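In the part that follows, the structures are each spelled out as structure tokens.
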Structure P
């Protein structure tokens, strides 16, 4: 990729772009939620479609000369329906995750209606009924949880739904390593006439590739991000399934109205074009084969970490991510230590976490980006051993309950990792490995 015009007009921003590109090329990116957009998708984002106003939906624009914008939006919708069987209506205009999911609330619920979803500390997400989210201010939320073995507690979920008779039930989590029980939860929600929404942001690529159960036969609404494993631009889609016809024939129209004009205004047409391009790529056989390898790599990495005496939440993974116990040895600063070794992942809370949200007892990682760089089982073995070597280096830095002592301990820890030669050696090994598997060849 070249940025010749940017280099001339704004050398400072050009330099930042180069630094970020170099960081991505030379680090092991294992953070669940991040992905590699294809070159074609990136090129689509650079097009002059960004110049055009196109208020409303295709063939209903308020501004003139939107013929080509209309074709782009209709093409994206058509390809989305091909990628997701049983989907009959698609909205490709939501700007991002939070407003897209909030549009579902607005379309299906009134203020203070009861909504059921999975607890944040059990793998859910901050944007759904937590005090930091606006959803907390508008809806009555009842949360279901996971069992001691970290599987969704279906007995408790059934009891909660039957007792509270919610208007909307969500099925989704951002830190759940097992297959989602769409059929089981939807069956219970149907008993009380609730709308059922599946947020498949983390597994939409698995659904397209038939490596995970497709929620469409069981739920009314599907939402998904487009910038995780789908290798698309940073965007969102809301899809309505065939099932909704029996429950609410106007649901698709309600969602369209919730997105525009209730919650947002003009669509970003260059993003819509990039979605259409990425959907075309997602329908190709090589996309499916790559996604199968992502799951193979995740299972292999999980196996190797277990062989190195790391404990995994629920003991295994059915998908692309895993949560690893660092509380067992109280190494809650592992994310920071791994950053110094150019291995990037994120710390994560778990149910009944003995530590705090700022220093949680687990780390979360996944395999999509390294797989998209054409790494396979051999490299997963290397990555597992690199993580173990880092953990051995920081073994003496434990979590301390007392805040004052913890502050001193952290100060010593940062001095240690900033000057540790073994971490520097691992960083060089990581860089050498990554350069063998360039992101954009």
Structure Q
């Protein structure tokens, strides 16, 4: 749905680009010819973040360009500072020749590529047309894989539920599998009951598109890595119906699935030495005569019973069956991603990806990786004393404990009951950018996959 987010090939016609921080402008101007300094000053270029200016030659054609890089205090307020200037440059090919610190080169180049993203399925858009030549020594293939994965995730989340139901989510997984030579198998409709996925079936059976479990497998050597993504393609709240104000963004309730597909894309594109398995329970939480009800008690794949105290807490239910299946194969690492709780947004807001880890050493690795990849994450606790809050007495588990406290933690503790002794990471993400930012269009967003990609080699000792 968007143009290929890739680097431009080196060319003689590429415009040399100088990245200039605001405190460095006067020193840079002192080294330039008088007419260049006059041009820069007459255009009121100060080096402020987001400024961009072409420098014309004697015949008026551009011979170079400058991009404002602001101050350190302004840069830390943006995810991809350089992208704010990239979006101001006219169409053309640019090659950075000075001013960009090596420590941020990879992420600034990724931000530049992402500034070219647009979701244009329903109306034409005008993303940045400024192409970038990959700096020498940059792992361009890795950055392009990140950009392509982010575009895939954004496209899936941005597509409304009428065009992104379980059928279409299955097709997206099948297309990704075919691209990289993976297999894709689907357990569909009533076959979920036959194959012992009763909770996935119960949550999705009221919808026009039948529920399903999508499974992608790739790789035959290395550690076993299993990704589980929540694929609730639309969430009405079920019989505990959401108000209209809370239903408006529910097309993004399959953001967990979109993010694990993005991570899977990067893993396969970069040929990581792992045995990858992706599991996506894909449903719509709809209202009909056969919808599951408050007060029902469901029995999950692993035999645990769950009292339904709110049909709007359906994400943890469909994940339960998928996690139980994943645990049976004893993977070396199990990761789930879901747009699961509003409590996570209250705790850390929309920009941080809160996550839970079965051990603190693994959590520290993920946290460092998030800082290095402009994909910030924040550890939340598996606080075992709260286990009593998810035990209703009438069943083994309560899908929506009352009281209003620790909602993200109790949801994570619920999921932990289905993973056994596996090393486990759970991400409770938002997957949505509320306003346009440099390199981050308004709408669907990847949260966590880049941090995980960077962390996996250390966690799995690849």
Structure R
């Protein structure tokens, strides 16, 4: 079983685990397999936003970075851009941004000046709460893995840092270099984009503060959380919910659209099972989650998310990333469906495609943890999540999954939180969020003593 290899932020660090794989050369031998399993109804077309604004398409969300990242004013930005903004935000701010530069720094850098320094119009906060922008949510079938947080949590986050959506510019930054930290930043970026932030109002710092910002641009202090403002995410009319790919959309994409597996090659090939120390939907008593069976979604191409990074943990040049995307068979005329083990590496790849190489993409955040959990033929009853007749089964080899040759034991795996395997759609998250924007509840009270959940 493979562990995630990264230096984890303290707020995320959980114990790893060690267990064996239950070999089963013919996992599907428990029942005869049809050529193609029954499928749920096609994913419903997205409904218009409450004010009549048409929901965005994946192509609407894709942007192409400048060849030189120093020239970017959104998406992936560099220390030189941050320096120019800090020196004169009033005159250097991107076109269309009327408010402040709000820097949300995930963790402090080492040393006496651990934070980006504030300046006129530039507010900087220690924002370990970025990890709360995603959470397990019921998609109609199950709550496995994490997806963009619900509207109440997002609204509280806006007030926690006094962020005015698409008025202020939000920059996500990490203090110390870590592949996991960079993935966390891109997950936050995807969550904000999902809820309606425009590309032009969001940025991710390429490189950690400790790496790329000199002492003159750093500070020993950081502003306290303001807990103010009454602007909510529901004020943003644009719907970007298409960014999140649910399991029903992915099933419909099999054999039709490009699927990209961002896991290491051995997991993609089915010879290893990954383990996530960052997911909280594990079996009771299991310290880490694994998919319940090996393999990959049928027809998926492999593009490991680690291939996107330079040796120092920064993202590779645009043209190198573009070559990786084209080498995986992607082209701008088709939407890519991106997954990995638990959504972290897939988030980094989805950000790269959408914000750097202008490749339309949808992020399957629940990824292979959910895909593996939707089975009815696991040799151990504790991990048989679905009934034999469920249309949501993914364990019928090779109709929806290929390369599968082993099962994970019940002692280490994702908890099968099945709610209803007879539903026709797996879009409850998007439908619930659309309803929140249409009929928002009263603005929740937020105080300095609350945890933001």
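Coordinate-derived values only; no laboratory data. Predicted model only: the values in this text are computed from it and were never measured. Cβ atoms are built from the backbone, for glycine too; each structure is taken alone.
Things worth noting here:
- In this comparison of P, Q, R, the computed figure -6000 for helix-only ellipticity at 222 nm (-39500 (n - 2.57) for each DSSP H run of 4 or more, over all residues; to 500) is attributed to R.
- When relative contact order in percent (Cα under 8 Å, 6 or more apart) is computed for each of P, Q, R, the largest belongs to: R
- Top of P, Q, R by distance in nm of label points 7 Å out along Cα→Cβ at positions 284 and 316, largest first: R
- Label whose coordinates, when P(r) over Cα pairs in 5 Å bins from 0, in percent, for residues 84-163 alone is calculated, return 3, 13, 21, 20, 19, 16, 7, 1 (choices P, Q, R): P
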